[in-house]
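Given below, in the form of structure tokens, are the structures.
Every number in this text was worked out from the coordinates using simple rules, so none of it is lab data. These numbers were taken from a predicted model, which means no experiment stands behind them. Cβ atoms are built from the backbone, for glycine too; each structure is taken alone.
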Structure 1
């Protein structure tokens, strides 16, 4: 399943990217974020791996993030692996003006096992979650002085 979400953030590209790359603020805009633990490589650099933990309702979900490419401030490509899900995400940031940034988020999901059924029954849930992350990130960044 592939799709794109995008949103205009009323802040300059450098400010948007600064917040996007600051793990200390993830809990402020990533709904359900519990923690992250660097596993290998230099954080933020291609090849690095990080273990993420999210709380989704009453259950905990863990994911392995691998950074594929870091070409910020222009683009950032990562994969996320969880039980039954492999997701490639490409985030791009384009200046729309001196004070506005277009944040483009391309998602490519691959499913296995039980998650194939969930994805087939509820494809909108994945898009809805991606959209929520973008909207929450936008609100967080625009609140910053």
Structure 2
């Protein structure tokens, strides 16, 4: 099952179960982000985000704590278990990024591309055939939603 045919709503949450969420519609895009701050915040060589609209997403149990990682960015996480959950850019209130691996069924969504590829670690050599954007979707554009 891929992101295009997944039955909605989808649900997910943090490792300890304190925080749960619900996604009621297909994400705008699912992307692997290679930026330095995402790597450090997640403790992984890249993180896969689902970009959703606030109207299609809700925390249904608990609320994340937030860390301001830069003047315009807040990162949501579970204060109990440390799970990375959300990325919010104050300049783009129409979007919310949710960590795709926190879905109960992460295979329900399919990544479309890699962003911030110019910041990737040298030993990451994707063989997935996905587009590799040097910057972000805001600077380099979004993939065609009809694909």
Compare FRET efficiency 1/(1 + (r/R0)^6) of positions 8 and 32 (r between Cβ atoms, R0 = 25 Å, to 0.05) across structures 1, 2 and report the one with the greatest value. 2
If we compute mean count of other Cβ atoms within 10 Å over residues 24-31 for structures 1, 2, which one ends up with the highest value? 2
Entry that produces 3.3 once distance in nm of label points 7 Å out along Cα→Cβ at positions 16 and 40 is calculated, selected from 1, 2: 1
helix-only ellipticity at 222 nm (-39500 (n - 2.57) for each DSSP H run of 4 or more, over all residues; to 500) gets -1500 when computed on, of labels 1, 2, structure 2
Say we calculate distance in nm of label points 7 Å out along Cα→Cβ at positions 56 and 96 for every structure; which of 1, 2 gives the highest result? 1
With percent of Cα pairs over 29 Å apart computed for every candidate in 1, 2, 13 is reproduced by structure 1
Among 1, 2, structure where distance in nm of label points 7 Å out along Cα→Cβ at positions 88 and 104 as derived comes to 2.5: 2
